[in-house]
Structure P
Amino acid sequence: MRALLIQHDAQSPTGPVGERLVHHGYTLSELLVVPPERQRDPSVEGVFPDPGAADLIVAMGAPWSVDDVALIGPWITPELAFLAGAHAAGVPVLGICFGGQALATALGGGVERAPRPELGWTRVETDEPSLVGPGPWFQFHFDRWILPPGVREIARNEACSQAFVSGRSMGVQFHPEITLAELDLWLAHGGEAPLRGAGRDPEAVRAEVRRGEPASVRRTHALIDAYLSRVASAEATPPTVR
């Protein structure tokens with residue numbers, strides 16, 4: 001089984017998400033969209049493969065906004081078409097944070113600024129705790145998705161929708177892949193300023209992630225297990241013929 005992991009930048013390793021997919025027998029292939037030398041100028045050309053070549057697609061996070069077409073238009077527009085094509089073909093798609101917002105947009109929704117940023121561990125209200133547990137889950141975002149028509153929201157909090165399911169696809173707003181090593185990459189590449197701007201001490205956040213990482217990894221493994229068994233393996237809905 002082949003899993004394609006879309007890494008929008010070089011600071012978004014898949015961590016325990018990728019580890020759990022390997023545990024389930026997946027061979028991982030990583031597509032890096034924006035190379036490190038273009039981090040400050042991410043308007044690179046976007047080339048995405050045939051979605052049918054993968055058995056599973058995971059779209060990871062990113063420090064940009066899905067709707068900032070002036071900045072990332074050369075690749076976000078093709079990516080949205082790629083995600084829509086994968087979903088229509090019945091290829092399971094898991095979208096994480098930016099990837100979840102991109103999936104929501106690809107399915108006919110959108111993205112907008114959240115009423116406040118979420119930075120750190122938060123709990124969510126969940127309708128299906130055996131699929132998406134209440135957390136705490138780590139958050140690092142300023143935007144939120146606008147739910148597409150027909151999807152099923154399964155988790156939320158006072159700031160935004162936190163998880164949705166549509167066919168074999170699922171989007172989550174939080175970062176199940178978080179580790180201290182990943183957070184340090186974010187902080188080293190521009191993440192300190194937004195934390196300080198929101199009144200958070202980066203060292204305090206690092207300490208929180210260090211303490212919470214072992215339990216977070218267990219929650220992430222359970223999330224991936226449930227996604228694969230309950231969503232990705234669901235019966236594919238045939239495309240509508242017009």
Structure Q
Amino acid sequence: MRKRKLAVQLYTLRREAEKFGMPYVLKAVADIGYMGVEPAGWGGMTPQDFKKACDDLGLEIVSAHGIPCAPENIDEGIALAKELGLKHIICGYGGAEFKDLDAIKRTAERTSIVADKVEAAGLILAQHNHAHEFEYLDGKLKYDIYAELCPKVKFQLDIYWSTNFFKNNEVEVIEHFNDRIELLHLKDGIGTGKIHMRPLGEGKLDIPGAMAASPDHIQSVIVELDDTPYNQIIALQRSYDYMTAYGLGIGYR
């Protein structure tokens with residue numbers, strides 16, 4: 001099984017960024033030993049200054065949320081992605097875009113327009129999921145319906161959300177969508193309660209099984225912990241320690 005480089009989705013540290021600033025957050029991530037980041041906004045910096053700060057700390061920007069990716073502004077998104085040296089543009093949708101078959105069809109139509117433009121520019125459109133895509137509609141998984149209607153979009157699979165609070169099996173989901181997965185989001189949790197996420201290895205997710213089932217081409221796994229009962233930096237440290245101790249990921253420490 002390949003060991004993937006460990007990165008952090010910076011939404012995890014949004015409150016720390018608001019309180020202490022993005023440079024503090026980036027240094028904290030680097031000090032733990034993570035090798036990359038995925039921003040969700042630039043924390044008051046310009047994208048260019050953000051990239052320089054990452055370069056100075058040896059952090060790779062593995063992908064980015066918040067790059068413009070609607071049909072009306074995808075040209076702007078493509079230009080920014082190329083400036084930052086990104087291979088992927090990430091899109092994502094709320095529950096309303098997947099609430100019924102008509103909504104899914106509209107979402108697929110808009111996404112297909114974007115996917116064509118991104119492909120023409122030599123980049124890859126990858127969609128980040130939440131739990132609502134992994135509900136069932138008339139006995140069929142919503143993401144299956146969408147995937148058939150939108151064949152060019154690839155997936156940034158959030159393994160935890162794909163279980164839809166453990167109604168689905170994470171390894172089976174990965175195997176099912178294997179040829180469409182470009183990037184991975186990894187979180188852990190117990191699936192119940194208001195704050196149900198946990199540091200990696202401390203919840204119910206079969207992380208070793210998920211890593212073994214994931215496509216070989218994936219270079220980095222992106223850790224995202226929306227909220228935990230702990231200090232978020234400590235939660236990231238515990239996640240890093242788990243992944244490196246069990247040979248599931250690599251970092252600088």
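Read-outs: derived from the displayed coordinates by stated rules, not from any lab. Values in this document were obtained by computation on a predicted structure and should not be read as measured data. Cβ atoms are built from the backbone, for glycine too; each structure is taken alone.
Remarks
- In terms of mean count of other Cβ atoms within 10 Å over residues 89-96, the structure with the greatest value among P, Q is P.
- Which entry (P, Q) yields the derived value 0.35 for FRET efficiency 1/(1 + (r/R0)^6) of positions 25 and 105 (r between Cβ atoms, R0 = 35 Å, to 0.05): Q
- Entry that produces 2.6 once distance in nm of label points 7 Å out along Cα→Cβ at positions 137 and 169 is calculated, selected from P, Q: Q
- Top of P, Q by distance in nm of label points 7 Å out along Cα→Cβ at positions 17 and 33, largest first: Q
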